[in-house]
Structure I
Amino acid sequence: MDIVHLLHDYLAKPDNRGCPLSPCQRVALTLSFYASDSFLRVVGLFVGVKKTCAHTAVQEVTGVLCTKSRDFIAMSSPMEMRESAEKLRDRFKIPLVALGVDGTHIRLDHSPNRNELPNGVHTQDFWCRKQFYSVNVQLIGDGFSLIRDFEVKWAGSTHDSRIWRNSPAKIILEQQTEFLIAGDSAYPISPVLVKPFKDTPTNQHRRFNQHLSGLRTACTENMIGVWKRRFPCLKMGLRTKLEKSLKIIRATGMLHNLAIVLKGPMPEDVMDEPEQEERPHIEANDINREPVTEAARKIQGAARRERLFQTFCNTIN
């Protein structure tokens, strides 16, 4: 009912023409569609309407949810980062890491139509390494299982590191120097992004990697598992056109955060199939042409990770 109250003014109609359903009925129908992976014809039976009316209702509610998502999916403030970092430090003994970043594939039931794609993007770009058509979604999560940033536009074959390099969230996080974000081996180390050591010559290095990976998993993979478990349509394959699929992905992300804020019940069996880490990616024209500034950022990032490692060792000893 909280969702109905939140959306009521946007869904209220002056008359019953078009789709004669109340806001409550349209919200219930849309949530049933997200949560059941059923065809619109089947979902329409839930409230006793035909497929066309069900389609209209899902379109309207999804559009409103996307509009409201700006109020529920936002980068953490400095105070929120501090609270998240303290919670994660108490659990994993690594200070100043407030967020985690990861990518996940949202399956598409079919290949996107050519006329749906912008110039320069091809249907085959959506064929991912898992051997199905997908959208590669970048999520940034915090210690409270909230989605703090959402990149929902990249084809399934796009590498995680490329999405990160081009994301507005990267620019925002680089404007502050206090807190860090944890990534896996696919991401480039930098003054703001920390990832596990490639070489682990000591037990302390291995323990640090385990704790950092656990922290990142808590911020991202566990959150992704809950999100997909709440909305099975994300796992089974979206049957809608690409533009509508992208809106559904964003709308369900907004609903995930709303459920966390309202302390909604957790779905049963939230274990999700773990995402395999992508290998570090080098563009063909990047070989021997890495900008000096980027190389310097990697050196600075490695130095900051080393300081973080020393603090971790002092904490656990």
Structure II
Amino acid sequence: MSTQLYEMVHQLAKEREMDVEVLVELLCSALKVAYQRQFMGRGRRGGQRHKTMPRLVVMLDEEKRELKISVEKVVVEEVTNPALEISLETARRIKPDVKVGELIEVELPFERFTRSSIQIAKNEFLRRIQDEKLKHIYQIFSAKVGEIIPAEVRRIDRRGNVFLSAMGAELFLPVREQVKNDNYTIGARFRVYIKDVRSPEQHSRGGRRRAEMPPETMILVSRADRELVRKLFELEIPDVRDKIVEVKAIARDPGVRSKVAVYSNDPNVDPVGACVGQRSKRVSAMIDELRGEQIDVVEWSDDPAKFLANALSPAKVDYVILNEDGRSATVVVQ
């Protein structure tokens, strides 16, 4: 059995992409729960309860390819609690010079666990592995909120919500964050914008509802958010990435058209030309990623009238009247 446990830990480490040392710690914690239930009466009706839990040690013997379990017990003259104590006579068979009152590690054969205790340990072990995975996912993706990543469609539920995979995690793309131009089929790949990540604590208790995000999912993504367009500009256009050209504002009708206002920090760089690229190569790459959504790039101006004229291009503006609220205008075009 010890050899089987050794192989199981190494196999899980490979399958789950986890460190062997982490898995050994999780297994030790799971075995503590089973030990409490079986040997210390923890949780059994009418059973004796003990506040003190002995230290369990789980060790991988790489040379013998075995997993060994031992429990730390107190050496006493007369044993009153076998779960915590060992007699001096028995202890000296393990360590001849041991004395009363000292602690000694006693090997605990896995075969001593009952079938129900083994099941308890297994369930606890798998739960702790899942918790560790959630912590790892949260650490990675909480730092990526506001970024875009490539992802692959894995499944679609009956409501039309799409579940994608990326970097070993499941991403949730609800209907309201989707774009009609996208053809969501199994295996299709998209760049998605990470809007929100739920913490492991929120995940374990179902979390608060975020855009109808199901409780088993941690990461909310979008294809409709206008910030996806901003991030595509940063990805595809070197001058934007290097902050020579700034994206000042974005108006987006997802799947139809985006208008992007840009400004150059270098008087020698044309912001619109830098974004469109030769033969519209740069903007065409973004249009392809957005599955045909048109992108209009206009030059930003601090002068509202001039900016509105730029934004309404190619229409020719005769004049602009700014309304008193400062948030609207009357524009006359040819």
Quiz item: Can you tell which of I, II yields 21 when relative contact order in percent (Cα under 8 Å, 6 or more apart) is derived from it?
Solution: I
Quiz item: When you work out distance in nm of label points 7 Å out along Cα→Cβ at positions 21 and 53 for each of the structures I, II, which one comes out largest?
Solution: II
Quiz prompt | Source structure (of I, II) for log10 I(q)/I(0) by the Debye sum over Cα atoms at q = 0.09, 0.10 Å⁻¹, computed value -0.69, -0.77 | solution = II
Quiz item: Ranked by mean count of other Cβ atoms within 10 Å over residues 133-140, which of I, II sits at the highest value?
Solution: I
Exercise. State the single structure among I, II that was used to calculate helix-only ellipticity at 222 nm (-39500 (n - 2.57) for each DSSP H run of 4 or more, over all residues; to 500), giving -15000.
Key: I
Quiz item: Thinking only about mean count of other Cβ atoms within 10 Å over residues 93-100, which of I, II has the largest value?
Solution: I
Practice problem: Determine which structure produced the value 1.9 for distance in nm of label points 7 Å out along Cα→Cβ at positions 85 and 117, calculated from the coordinates; the candidates are I, II. | Solution: II
Exercise. Work out distance in nm of label points 7 Å out along Cα→Cβ at positions 101 and 237 for each of structures I, II, then name the structure with the largest result.
Key: II
Exercise. Have a look at I, II and say which one yields 0.99 for Rg/Rh (Cα atoms, Kirkwood Rh), for residues 69-252 alone, as calculated.
Key: I
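No value in this document is a laboratory result; all are computed from the given coordinates. Since the model is a prediction, treat every value here as computed from it, not as a measurement. Cβ atoms are built from the backbone, for glycine too; each structure is taken alone.
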